[in-house]
1. Comparing structures I, II by FRET efficiency 1/(1 + (r/R0)^6) of positions 18 and 58 (r between Cβ atoms, R0 = 35 Å, to 0.05), which one has the largest value?
2. Thinking only about distance in nm of label points 7 Å out along Cα→Cβ at positions 2 and 130, which of I, II has the largest value?
3. Computing helix-only ellipticity at 222 nm (-39500 (n - 2.57) for each DSSP H run of 4 or more, over all residues; to 500) gives -9000 for which of I, II?
4. 0.94 is what came out when Rg/Rh (Cα atoms, Kirkwood Rh) was calculated for one structure; which of I, II is it?
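The numbers here are math on the coordinates, done by the rules we state, and not lab data. Here the structure is a predicted model, which means the values were calculated and not measured. Cβ atoms are built from the backbone, for glycine too; each structure is taken alone.
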Structure I
Amino acid sequence: MILQLRIDERLIHGQIAAAWGRALPINAIVCASDIAVNDPIRTKVLLMAAPPGIKARIKSTDDVIKLLSDPRADSMRILLITDSPVSALKLVQSLEVPEVNVANYHTKMDVNDRKIKIFETCVVDEEDLKAFTELAEASKEIYSQMVPSVEKRDFRSMLNSAQ
């Protein structure tokens, strides 16, 4: 069972291992990244960053959908992480995702250098804005919360203010 889908272009890192690994009752982290899955060194580093005792997998978005559609995944407690709003939308449309946490997404470069700031750690181009808008419509609950110790912020209201 997926507990949370987090959009964070860093995927597995210190905040995940130290804060979210303790705050959520997870026993698995699954990363949906069409970029990282094709980079063996990055994949190895990401897997090493996973908290001890937590299973971690790096797969393409399509492979994650296949993996988590298997009924055996229902017994797992999964933190699902992706580095793309387009992948997040595909995951929400294909899987049972109870909540989406938009955390950190801002390094994609727009060829025309037009950026739209949704909030401090979420800066997007037009393509991403469209994906985030569709994601907000498709999600049951969507918010931004960098670490468990800070209050959740309503992503839909921040998105509406940015447009």
Structure II
Amino acid sequence: MEILPLKKWPLQMRIFLAVFLTVLTVGVTIGLIYLNYETNFSVGGAIENYQGTVMDEEFEIPDKYPKSFSGMLLSTHTHIIAFAFIFFILGGITFFSSKLSPGWKIFLMIEPLVSVLITFGSLWGLRYLHSVFALIAMFSGIIMYTSYYVIVFILLTELIKTDK
């Protein structure tokens, strides 16, 4: 079976995918801005965001309360489903890339999905087990978002480049 590479797809479809990837990237980037707002991209910020503010005095009002069980369910449910769709779509488009070797293709198609489970699963560990899960969440999150931007960059360069 011959696979038609992205660079040979009809111009209208390449433009559509390039615009889609751009809009999707704006949304993902806004999510990262929100994450920075909530945690300052720090281990301490992540711990406080999920376990709540540590109180020094008995009558002090905490800045953040521990995430509730229902809040954890809602957050992880929506993020895992959303990221599964995002990486399913990106993986499907990546399959048609001619810029990547078969090994890199399969890696970039599968790895972000694994990182989604590790990232959001470790948030449960952070909330209910131990603060060390903040490091796991941050490390897997960095890998997940790096994969996202690498994939989009590769796809956009292939979609936009025209052979003359």
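1. I
2. Comparing I, II, the top value of distance in nm of label points 7 Å out along Cα→Cβ at positions 2 and 130 belongs to II.
3. It traces back to I.
4. Checking each candidate, the match is I.
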